[in-house]
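Quick heads-up: structures coming right below.
Rule-based calculations on the coordinates, nothing more; no lab input. Values in this document were obtained by computation on a predicted structure and should not be read as measured data. Cβ atoms are built from the backbone, for glycine too; each structure is taken alone.
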Structure 1
Amino acid sequence: MDAAGWDERYDTAEFVWATDPNRFLPAEVDGLTPGRSLDVACGEGRNTVWLAAQGWNVTGIDFSAVGLAKAEQLAGRAGVDCTWVVADVTEPFPESFGTFDLVVLFYAQMDADGRRNMLTSSVRALAPGGTLLWVAHDVTNLTDGVGGPQDASVLSGPDEVVADVLAVEPTLVVERAEVVRRPVDGVGDALDTLVRVRRPG
């Protein structure tokens with residue numbers, strides 16, 4: 001779906017997604033010292049806002065201006081400040097971004113070329129010692145899980161994501177790369193890819 005399609009989807013009074021953080025985010029960043037964080041394809045900003053509430057200086061980037069307007073509303077409700085940037089995450093990030101101590105990418109489902117472009121920019125944006133966290137619908141969800149995209153071209157697994165990031169920076173330390181279960185109320189379990197890597201330093 002392109003930016004116009006997401007603008008249309010987000011153009012509702014209610015939030016399309018939940019407003020609390022993704023279930024995996026708090027545990028995966030627990031113990032990290034808050035610094036600069038980038039939320040890639042942040043949508044309506046639920047993870048961005050949660051990170052800001054934990055003391056992170058957060059930038060959220062997405063190509064949907066409507067989604068980011070709702071994210072700003074959510075930040076206002078939470079009493080936190082975030083920076084919002086309207087841009088295509090498959091293109092190189094703005095030079096003004098600099099580097100980040102944490103880069104998160106949650107459910108940014110796209111084809112292999114788009115995924116590699118997005119991950120290339122994300123790895124390059126990592127500061128020394130920085131962490132990159134990827135969570136997305138896993139390709140095995142098509143046959144063994146529930147919900148999520150039913151188009152295999154926008155799905156991948158831990159091996160593909162690890163290969164993509166190491167192709168950019170072979171010295172990255174892979175701290176976690178696996179398929180995880182996510183309960184879906186009253187339906188069953190969805191299967192997600194979770195990859196966490198760290199830049200040495």
Structure 2
Amino acid sequence: MKSFLGGALALLMALPVAAAELGDDGLHKQPWMRDTFKDLREDLEEANAEGKRLVLFFEQRGCIYCSKMHEEVFSDATVSDFIAENYFVVQLNLHGDIEVVDFDGEALSEKDMARKWRVLFTPNIVFLPETVPEDENALEASVAVMPGAFAKGTTLDMFTWVAEKRYLLDNGEDFQRYHARMIQERNDGNTD
């Protein structure tokens with residue numbers, strides 16, 4: 001019986017991680033991603049009406065780091081559920097042609113908007129406040145930008161830090177200090 005269970009366990013461990021769903025555009029899809037007209041003022045209004053924060057996800061076809069995030073981070077129920085409960089996510093294609101209307105009123109294709117906002121790498125996650133002045137674009141208004149792929153803990157900490165509006169606190173705990181404290185708390189929790 002032990003050899004059967006050991007063999008079954010070995011077989012399960014050898015199976016590949018389930019691949020994230022890919023859309024027709026070659027980008028990974030999550031149930032919490034919204035299909036919008038990509039007018040950021042409208043998206044912000046809708047996010048606020050739902051009591052959520054607007055966040056923009058830049059990705060591109062064939063991005064191995066995007067795949068890593070979707071397969072290893074966003075597949076985790078704790079991370080995925082937190083995003084679904086707290087964020088209104090709009091996905092943008094680094095090389096896409098769909099029109100995006102920025103907060104300042106400028107309408108550009110996704111790829112031209114990426115240039116305007118100086119997005120060079122994917123994934124690139126842009127976190128926005130609840131209100132954006134008329135004359136600011138998304139990059140200027142952003143409260144945080146997460147450029148690149150990170151592990152579950154870092155990703156969840158960033159989403160939590162923004163959701164809790166810790167960037168507004170005047171206690172000196174910027175994201176790096178907050179993240180270090182969260183790592184310590186998780187480590188302390190594992191030793192009890």
Checklist entry - Comparing mean count of other Cβ atoms within 10 Å over residues 99-106 across 1, 2, which is largest? => result 1
Item to check | Ranking 1, 2 by distance in nm of label points 7 Å out along Cα→Cβ at positions 27 and 75, the structure that comes out highest | outcome: 1
Checklist entry - So helix-only ellipticity at 222 nm (-39500 (n - 2.57) for each DSSP H run of 4 or more, over all residues; to 500), computed for just one structure, reads -9000; which one of 1, 2 is that? => result 1
Next on the checklist: Of the structures labelled 1, 2, one was used to calculate mean count of other Cβ atoms within 10 Å over residues 43-50, giving 16.1. Name it.
Outcome noted: 2
Checklist outcome for this item: Taking relative contact order in percent (Cα under 8 Å, 6 or more apart) for each of 1, 2, the highest value is that of structure 2
Next on the checklist: If Cα extents along the principal axes in Å is calculated from each of 1, 2, which structure is the one that comes out at 68, 45, 30?
Outcome noted: 2
